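Here, each number is a calculation from the coordinates, and none is a lab measurement. Keep in mind it's a predicted model, so treat the numbers as computed, not measured. Cβ atoms are built from the backbone, for glycine too; each structure is taken alone.
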Structure I
Amino acid sequence: MARVKHGMTLALKEHLASGEPITRLEVMTLFGVASMGPILTYLKRQGWMIESRKVPFAVAVRRINKYAVYKPPENLPVKEIMLTEYWVNK
């Protein structure tokens, strides 16, 4: 699990530790982490309480656009597609 301890995964862990929510789309776009599943598993084993809920795709796009330019295809139903967002429960 050395990959979880180094690189951009540290930025992801710091983001989660700050209490901010994040989706897999944001993890890939902002942190360059291809799979956040192993990181969430690692954090849960460390005792972190990870919560989740479904949010519209548009929510993730809005948050990404604070830091980068992300424009989904015109015909993509961004209000109907749901993503899972994760955060740390303090």
Structure II
Amino acid sequence: MSQVKVYGADWCGMTRRTQSFLDELGINYDYVNIEKDERAAKWVRDQAGGKEKKPTLDVAGTVLVAPDDDELEEVLREQNLLPAA
């Protein structure tokens, strides 16, 4: 099991962008399609005040709701999942 989980939807451009960014960085992650997993969809809504924001990520216990690449990279570094700059 990876330390990074991406919760999103296959059709969502932001989810695909985040997955591509993680792929470029060489980060292993688990992808959860919230349209096929109601418990995961509820978890996403719980993180965003009842809204289903995609993607929502769990990075080693740090939750990010629809992060941009810079925010995601910063948390990956803080969690020692990327080499220091």
Structure III
Amino acid sequence: MTPQEIINEIQKLPLEQKKEVINSISEDFQPTITEDEFEQMLFAKGIIGKIPNLDEYTDEDEDFEAIDVEGEPLSEMIIRERR
């Protein structure tokens, strides 16, 4: 069976069965990459400036404290501006 014949047969299917075929085929072509490979890709594209080193993580990173700012809360400002 040629690819065009397969496509013609798929087009004859009901919508739900077409979705099943598409999902099944797309699962076969989804690349699986590791987190390290993903970070390398982001770095190579210039999206991130450096690759984070989890060994450098300290408890100090969890000691974040919010700063009190006077005025209207940002969330309320956004809602007002969108109206």
With distance in nm of label points 7 Å out along Cα→Cβ at positions 13 and 69 coming out at 3.4, pick the structure among I, II, III it was computed from. I
Which one of I, II, III has helix-only ellipticity at 222 nm (-39500 (n - 2.57) for each DSSP H run of 4 or more, over all residues; to 500), as calculated from the coordinates, equal to -12000? II
State the single structure among I, II, III that was used to calculate Cα extents along the principal axes in Å, giving 68, 45, 23. III
